[in-house]
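The following blocks contain the structures, represented as structure tokens.
Values in this text are rule-based calculations from the coordinates and carry no lab data. Fair warning: this is a prediction, and the values are worked out from it, not measured in the lab. Cβ atoms are built from the backbone, for glycine too; each structure is taken alone.
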Structure I
Amino acid sequence: MKSIGGTQEVINKLMMQRSALLARVGEAVEKSAVEAANFAKADHQPGQAHGQSRYENQTVSLTPSLRAKLTKIDFDGAEAIVFSDMEYAYKVETIYPYLWPAIVMEQANYIRRLKEAGYK
């Protein structure tokens, strides 16, 4: 996965400083991505997770690797990602989905945050 850094982060910050609406929308998008990542990290205790159809955090590596990042903000929109840089994260997702359900659970809050930010 390509990481966003350097120049793109500077552009994102400049765009958010340029427009109060963009700043509020960017914050709403980023907050929802962070909340989705937090939900994806929940309930992976050994001995309990599989019973909840969650992956069991056996190596203690996957859960802390889940992160959220605002990747783009401009007058065409804002984007954020929830991701892990662990090689086996995709395989675990296909067996015990953790990112997709987290994103689905956050959808209503995401829409509410955008409306509160003034995005129509």
Structure II
Amino acid sequence: MLERLLDLPDSVVGIRASGEVTGDDYREVLIPAVDAALQGGHKVRLLYVFGEDVTGFSAGAAWQDTKVGMGHYTRWEKVAVVSDKEWLRHSVDIFGYLIPGEVKAFTPAEEPQARTWVAS
């Protein structure tokens, strides 16, 4: 499941993942939020918080994630990923260079710093 985080500056799209994330979650929550942020030619700043209870991503979610990322490839300015999973933070650090904007991983304890960094 994906839900919007609304306590962020207008320049930041905030998303919290919990349970199993599906393609419908992307179509109903993330894609409209990214599309709205792109209005007027702006770049996207994304705070993506993975809850401790994330159980996985459906194949549809993985496909939608790829479509969103590649469909707006040059429009990502900053992406902050917050997760308690060390392997995920490590993957972000290793593969973050594939996204043209800045990408940084944070622990859940560092979420306040993630919010500040992505908004700056």
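Figure out for me which of the structures I, II the number 63 belongs to, where percent of Cα pairs over 16 Å apart was derived from the coordinates. Among I, II, the structure yielding 63 for percent of Cα pairs over 16 Å apart is I. Each of structures I, II was scored by distance in nm of label points 7 Å out along Cα→Cβ at positions 91 and 107; the highest score is held by I.
Once relative contact order in percent (Cα under 8 Å, 6 or more apart) is evaluated on every structure in I, II, the highest one turns out to be I.
With helix-only ellipticity at 222 nm (-39500 (n - 2.57) for each DSSP H run of 4 or more, over all residues; to 500) coming out at -17000, pick the structure among I, II it was computed from.
Working through the options, I get structure I.
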